[in-house]
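See the structures that follow.
Read the figures in this text as sums done on the coordinates, not as results from a lab. If you're wondering where the values come from, they're calculated on a predicted model, not measured in any experiment. Cβ atoms are built from the backbone, for glycine too; each structure is taken alone.
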Structure 1
Amino acid sequence: MLDPAHFTVVAGQNAKDAAEAILLARVKPSTERPGCLESESLCAAQQHVHGLGFRDVELVPTLYGWSVRSGSGLDNFSILYGYRKGDGRMTYEQALAKANEWVNQNPSRRFAWVRNASLPKENVLAEGSENPTPA
């Protein structure tokens, strides 16, 4: 689950919403920590959603430009695009384009996101807006 206060979905919002709905239907609230989720049921729910084919990627700034990597430990947080995959030093806009290409291969099951703290200053959401737009 991606809290909009900390994360921005940049592609595939419908797939993210569908995956989250399935996950939340299967996870139990924590009896020890009010407002939190029970970790064993959360892990099982994440595996179930992954088994249904839902995948996500994160846009990540690195020392060698931006990269696009799996957003899940179930996929070993593998790098899909970026310097280490032979794509050279990518800008945020180039990584966003790669992420969009990847999402569009299976838009009902894929989504892409970025940490708000990682967004380039010109892409930070203005209060009340919905999606960052590249400068």
Structure 2
Amino acid sequence: MFKNWIFIATLTAACWGLMYMLAGKILVRMDKNAYLAFCSMCNMMFFASLTSRTSYTITVGTWCMLIMISLLSIVGNYLSVYAIQLSDPVRAASVEITYPLWCMLFSLLLCGNVDLSTSNIVAMLLIVSGMAIFIWSNNVH
């Protein structure tokens, strides 16, 4: 398929943007827990159908990491939907866009490695300053 990571990442962002906008519309008429359950069920069925039938050897450490990732995904999805419900999709996404900063911070703290190049630091500062400007200009509480 496509091999250009910038194109794929941009397409991902567009999908998330459309999903946020649609979630903001449907959460007015639907309970957030029912919405999350439906989306999770659809994700599970889709990705289960793509899974190869090859057997894997999964260690206890891998199981623990998979459980942790799943729990973080559940909490993150719940909080994301809750933020959309409490404000609107644009406001929620404008604050959530700081996730690269969190990724860099956790990579540094938990793995001890991160690319602290000038361009990455400037990019993180621009993300944080953009969020601060958005919050300040919209009086988000």
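When mean count of other Cβ atoms within 10 Å over residues 66-73 is calculated for each of 1, 2, the greatest value falls to 1. In terms of distance in nm of label points 7 Å out along Cα→Cβ at positions 10 and 90, the structure with the greatest value among 1, 2 is 2. Taking helix-only ellipticity at 222 nm (-39500 (n - 2.57) for each DSSP H run of 4 or more, over all residues; to 500) from the coordinates of each of 1, 2, which one would give -9500? Going label by label, the one that fits is 1. Given a computed value of 15.7 for Kirkwood radius over Cα pairs in Å, which structure among 1, 2 does it belong to? Only structure 1 yields this read-out.
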